[in-house]
1. If you work out distance in nm of label points 7 Å out along Cα→Cβ at positions 57 and 385 for P, Q, R, which one comes out largest?
2. Of the structures labelled P, Q, R, one was used to calculate relative contact order in percent (Cα under 8 Å, 6 or more apart), giving 22. Name it.
3. By the measure percent of Cα pairs over 28 Å apart, tell me the structure among P, Q, R with the highest figure.
Structure P
Amino acid sequence: MSATPEAIGLRGRVGGWFSGLFRAAGDALPVRIGSSEYARTQTAPARLMGFDQALLWVTVALLAWGLVMVYSASIAMPDNPRFGRLGYSQTYFLYRHVIGLVLGFVAAVLAFQVPIRTWERCAPALFIFSLLLLLAVLIPHVGRSVNGARRWIPLGVMNFQPSELAKLSVVIYAADYMVRKMEVKERFFRAVLPMGVAVAVTGVLLLAEPDMGAFMVIAIIAMGILFLGGVNARMFFLIAAVLLFAFSMMVMMSEWRRERIFAYLNPWDEKLTLGKGYQLSHSLIAIGRGEIFGVGLGGSVEKLHWLPEAHTDFLLAVIGEEFGMVGVLVAIGLFLWLTRRIMHIGRQAIALDRVFAGLVAQGIGIWVGFQSFINMGVNLGALPTKGLTLPFMSYGGSAILMNLVAVSIVLRIDYENRVLMRGGRI
């Protein structure tokens, strides 16, 4: 028997009422069926971060720790007659380091806004500009000389070191160069030799300052990018052999560099302890005093005019004395994670067929990893003394500035990777 329209309407209203009731109950209360309980969950779109948050916060942690350690290492420096006669206060280096951090953050924010394709277009111009600055710093009354080295250009609020810009410009230029030479990367004279000439010109200008440490970092960056860009193993080992020979000749032809090697081999020799081995011996004393857990923040004795450049090149020694082996291992772990993460972002970009962006990120990873490795090796007595700061932590305005710009470029690469993986366009 067919139902009347009134019955159908009534059933529809009752069914709708019960459906709404169960839907509301499902939103508010769990539903139990047998021994299992099911709850209605609200669906929410997954939020994808715009860039690598962990990389950002590890960088901030290193900067904050470095700020504290720079203050701790430099607080007693005004008591030194060398600085006391200049009227330095206990917070002099702290304030200048804060200025470097502020300028670095501003520059990093601006650099993050620049698309990677713009960096690629500007690569040759940026490299030439860095060479001009390296040349300008050698001109009297333009470059500032400190302890016999002419490496800084006074800019009022800070002394800018062109070699720091040269590191970044070589990363970007070498990546752009490899992209342009990808089809002839197996030919030595067309692929490797021109880049070798560019690095050699940079090296001549850096050695004139002199700044062999920066030249080593730049040479390793260029060689690493060539290798990652696809240069075959034979040419890579040939480049490595040439660089090893060049650095060996520099050491052999320079008496003070030879003395540094001898001091590294035996810093406790009575002829070297008060000379070229002085910094290394006191760095080892500082780390030895720290033992496992350190003497406590601010408790370092070696920073009290015993250890030269405690706030710059030998900041890790102060960390070792005040935080012990635990502090040194934490610092090593942070830099290891940071380098690995940057390299991962570079590999991800290459997987997305963004070769230039990938090589830039990996070049920055080589820069950060190699320079921190050298600085830590020097502080721990595993490598000869070399004037390289600890990235993100040591005192130095231009170094902090360029480190932050480099990390912001990596974050921009990661941001563009995520945009492409979401199906967007850059």
Structure Q
Amino acid sequence: MATPPISRRSILAAGAGAAAGLSLPAAAHAGNGHPPTGVGFTLNAEVLDGGEQVTSVTLDTSRLGPIDPASVTAGTFSVHAKATSPIPLAPGDLIFSEYDLDRPVTAVRVDRRGDIVLDLAYAEGQVGGGTLGYIVSKGRNVQLMLVYTITQNAPVSVRRRPVTISSFRQGRLSSPEVDAFSYHTARSGMKYRLFSPRARGRRPLVVWLHGGGEGASLPDNYYDNETTLRANRGALGFATPEAQRIFNGAYVVAPQSTSFWIEDGDRFAPLINEIIREVVRRNDVDTSRIHVVGCSNGGYMSLKMTTVYPDLFAASVPICGVVQSFQGGPRLITDEQLTAISTPTWLVTSLDDTTVPPVPNTVHAHELIPGSLVSLYEHVIWNGHQFPGHWSWIYVARNDPSVNGQHIWQWMARRRA
């Protein structure tokens, strides 16, 4: 007689990174006479250029015994995913990327530990795998609450015996590139994440300043120290093996604003500097090689930092940065301030950016900052996928901008304050 599908659910509070399994009735193993056995599972995620997605699920089956790989196919298990906002939404408010759907299993394998890995369908722009949601009224990304349900459709063979798993307990969200950044809070209360290089000795420091969507939403007490790394590859790019080779090892710090940088740049500048000083004090940082890089709101803030601390940075990379006020008021960075910038500066934007118009912002800044470089793209396209024109940080995260054959990471690595 065929073994009926068995569905078991557990909950991961993704923002807190902690699992809470449901108590479930046990189901007997199929035909082996052993007591029922439950297993945990891990959600494996990867930060794509368009944001983090869950790309596979690892079932912790190694303790069951050696599994015959031939007994496991893409149809052996089904995966359902539900993602909801971690904070209450006002009536009529919109959040992009919540979902409640089946995740197609594209492949299955038994890894070298003996765990079953279910590869899931994912792609840039695909709904149903992301870990972040964007709340329109707040202009903020939040880390979604993820609930994954695993259904076993057929037994697996363990020591030539058919086994049906009695229950599945959801565990943590594993994103190795994100997990490589440690958690910190400065004395001011501003949170930040820090990547530390393997190489010993005095190493440079890259300061990544996020865009407006990755700040906190304090009226809801939402301040996660997560979205700065999961929304895009801006900070992660500098922690990749390629970047680490170019910089010969580098620290990467990503502060998280308690709101958004443009709200009060004069107030945030010393708080960012406090984090820089803290990282320098606690680590072997070469203070002549501190670089500041930021996108959108963070592009504004990277320019702001070089006006407030003209001797601190070896290089500045403002990406689609804001110079002109959105409300038509005074310039956020004045012409006098731009003309006085002495930090080597390389600006990046895409000409189809409709969020931060390139001409009055990036192009204008380039015309005034002495000796500055600029990369102007027609569109934001990577690996054949076209992104919104505002997302030109993707190019910097991939070390694509170049001038006279020199790419932007190599240019940064050669700069000294």
Structure R
Amino acid sequence: MSPAAVALPPKSAQAARLAWLDALRGIGAMAVVAEHLLPWFLPELRPYWFNLGVYGILVFFLVSGYIIPTSLERHGDVRKFWVSRIFRLYPLYLSVIVLVLALAWWVPVRGEVPRDGSAVAAHATMLLDVVSVGGVADTMWTLSYEMVFYLMVTALFLVGKHDRSGLLAMSFAAAAVVVGLVVSGAVLVGGWPAYASCVVFVVGLVGVVWGRLRTVSACVLGVMALALLLLSSRVPWLGAAVLAVMFAGTAIHRWERGGGRLWPVAVTTALIAVAPLWAIESGWWWVRADVWLTTIALAGATFAGGMALRGRRLPKVLVWLGLVSYSLYLVHHPLLKYFVQITGDLRRADRPYQIAMAALALAVILAVSALAYRYVEKPMQALGRRISNRSKLQGRGDPRMAGEGPRHDGVLGHEERQVPDGVRDHVGQGDAVR
């Protein structure tokens, strides 16, 4: 029996100790839903002193950075990690794509999606935003940065550099500042980055999963992900900032376990705070100094509050919302479009009617999310575990990272409308749902 196995606490203790992560996901998910729901149902209630959606995704990215690398390090098995990721992400993702395309006769696919093969290639890899391709569902853009993070973490793990989270966080934050000052948009344009990255992604991932030239394949994928992030993203400084946030989450975890210091997180935060203030590509309301700084502060305070409450009993509704957060984030925006298509523009309706319709829309979203989790996510995750468990572990993992329950390393729910398909505010008070 490995040292990591000996160190594992009972499952009930693990669940109680890590419930705070699910609670944070629940808070982030509802912030995202509120950011999309309020402008179309109760526009007067939408806050503009901070950005609900960006707040939600910052919380999500912090949690993802906190837990994802430890999942890989705990098992020490790259194949198992990637089989888990594929079965965690793709089934629901593909289901939502099919739904949106099937109903395109009623609610057309958004104009940001190219009508050529580059859209297919970008959706196949999930690298949508870093190859400047819009997703068929608005909320899919954040998956691009999750995927870049996975690719880079895998490469770092295999070359033994995965413990430098603080340095990586500061480096990406500094890159966000520099790139913002010198780059006004994607350097690599056109459809070819989507095609080329799709070929490299498929071939490289086969090498990583099946073990042929695993380290070489992972390094090629990591370098490709970094190049796409900085050279072909819709908003390159934002991509670098997102990776800085995620590695900051990892650095916090290492500090908590006594494997690192906290000052790199403070430096990262300061750099991210100033990154958009002088960026060439900026000017949207959510990156005004007062709004941006307040949003960052609230996201950081929320994550810190969650950590302070870890191990304590938390509201079950928040924990449940976190459990279904991936379904919630992928399905809610298409459902809102369909709902408004039926009800018509509600922004000038009587307040009681607005409230009633908002409550009904939220109930539908939560019900569909619960069904998607129960009948799509959960069975496919179980299938992924069965497949990955058929192979021997590549290694014993890192005993320092033991104790994280497998349920808690899932990808997080995110939202799109603010960035970077929304380099303008797509849900401004004069817009229509599309």
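1. For this comparison of distance in nm of label points 7 Å out along Cα→Cβ at positions 57 and 385, the top structure is P.
2. The read-out comes from structure P.
3. When percent of Cα pairs over 28 Å apart is computed for each of P, Q, R, structure P gives the biggest number.
Every number here is computed from the coordinates shown, using simple stated rules; none is lab data. Everything quoted here is computed from the prediction, not taken from an experiment. Cβ atoms are built from the backbone, for glycine too; each structure is taken alone.
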